[in-house]
Structure 1
């Protein structure tokens, strides 16, 4: 099939490269000439494992190309896949107008019977709004519309696109469904068909459920820390319950970051306000998650009796492993807080090579993970890069002034959490005598 993918950041670039790998004839369209030029040379706009090789493979095979020319990209396309990563502000409100504005620019160039398939994260009702706008711009033109919510996580996006558990698709008519079935045939036949509005709402509901699950288990974990319970044992008890299951989003650890989950909480809360429907549960998720974001700050302040004058090591700056994205990174927030409160920050990340100037002046970027530990009074493990599992507890103890390790997600629990010489703290694990200061008893 001839496909145009509109929007070439993470979602769009992965979508275009994967579709080309499935044998489709794909044109990636973006109005940013710098992004397009780099992609045409085989360089994606951000790091994603395997993406650069997949883009280069598609270019070499002649199945993938990139352009800023709208007419050239969409004129003969069977499907136009709208894949903009919807911008969000610091309050998790999405700039949906931007996505709509870019999509409407396609209207004069579409051929009859083309299908506009939207995957950008937009509020329910956006597809219908686009349909009406297209009808007013090009009256009499026969164009189909559908919604296929994106479900690609940073770091594992290619595998999730090419081997999905299932794909949710909302279409208006059978002919459009047939196009989508042919489009996805190289990757899956497990498609959950529904109305367009139900597909839009499914994306909201899924992310809101995951966000609620994260905040739920972290609130339970906070109580566990105070009463001597272990939240990972509680997690095991929950997941072994048949009504919950082993894949539930119930692992105690850091707060959810990034804009994806938070964006849908905002969408649903605003939807409830607009229709006079109380969303008390959803409204509380954000405040609970925001409070939990300060877990490392609280524990460092308590255990070090204030961070002023202390040296704190940070392992990992990226938002999550498998990417070099810093936006919404809890590590970045922590670095700013530590510096503002008088601590010296020594940070390492195996992938992030450039940091914004406002962050660079607040920390020292170490050339190696062990170098970041030199003279540190505490280590905070913020991004679970596999490389950090290569170091033993003795390596850590040797480098640090005080071997205090905060590891919210217990990523290094097997290597550091079991060593008597390391003060090891994680979310949901009580210490031997609560929140102790320097010199207090260690965990058993």
Structure 2
């Protein structure tokens, strides 16, 4: 019987144990270990699929283990075939370098790099792979990989068996590079455990086997399930593309909104997988979601917590204020970028600043913004109490807009009724 381990027990309760290479891992984790997770630099930002890996690595650090975050500057040149049905597009060296810099900056938000026994380490596998010549790598590393074993890996079998598919020698060789990463980290940092998504199982076991063949050492592996919705599709894909951790790619407001709109059936898993909320609170939220799904209590807590983790308290406040605006909250003291992000689906009408300085009638502004077909229709909206400037009701048909009505540097938000919005941009 293995010795209980609080970290392992918590991971198991959260559903984050998918596969492990040794039943003694709960006992093994009672001794501080160096563990690593690898991240592909396919863009200059990580996305919410990578958030799961960062959070697992952070859980290990908080439990007293030393985390190594690996950015695949070398493996990114090849492309991991795991979980992919088609060959990846190869990125240029310059683009990869930019991506690595962006990802390294993000990782520092999640892990503690201050000096100490659990100090996080950030590495780039290009730093050691660039020292190999092709012949050296084949002779020293490649000879330790039986091809029949490589062919038996799911990531390879799935690609080879696809009609009209296949796999290039380049991607077929990816497994060798990642396997050597594990060996290098064991030699350099005494790293004894690799963590990863379930699609990384073949790469992880390849590294364990290589370490045994090269140095006779025992390494370990642990995987978590992929972050999937109840319909089997991956989280983080929207009509507008991926949901990124970078505020420049996905604003705090849109990041927050993604989690607010998570299906009830997916909320509990996301709370367990991604947040650091304790078991008692998550179970209470599960109960409230089941009893009163219309209140969105679980989704709101999920959105708040994840936005705080990724964008800080300021990001949460901004996202919540933006959400209030969409439900009629008064608008003011925001930036153009924030307002245009909130109302990104709305057309905007541009007017000259002088027109606003001279006084622009609200009735005319409604017509210009396209939320009234005529001045008569706009006048009736005002008279009936359905006209709003920056979500403030205006009932004076003679009201004129001025610079004081700007909600940001150059935007005025007009609304007719509950849902008909229009923007005026001042140039």
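Please treat every number below as a calculation from the coordinates, not as lab data. Computed from a predicted structure; not experimentally measured. Cβ atoms are built from the backbone, for glycine too; each structure is taken alone.
A few points about this structure:
- Which entry (1, 2) yields the derived value 22, 45, 24, 9, 0 for P(r) over Cα pairs in 20 Å bins from 0, in percent: 2
- Structure from which 5.4 was derived, distance in nm of label points 7 Å out along Cα→Cβ at positions 9 and 409, options 1, 2: 2
- With respect to distance in nm of label points 7 Å out along Cα→Cβ at positions 153 and 185, the largest value across structures 1, 2 is given by 1.
- With P(r) over Cα pairs in 10 Å bins from 0, in percent, for residues 129-200 alone derived as 16, 45, 33, 7, 0, matching label from 1, 2: 2
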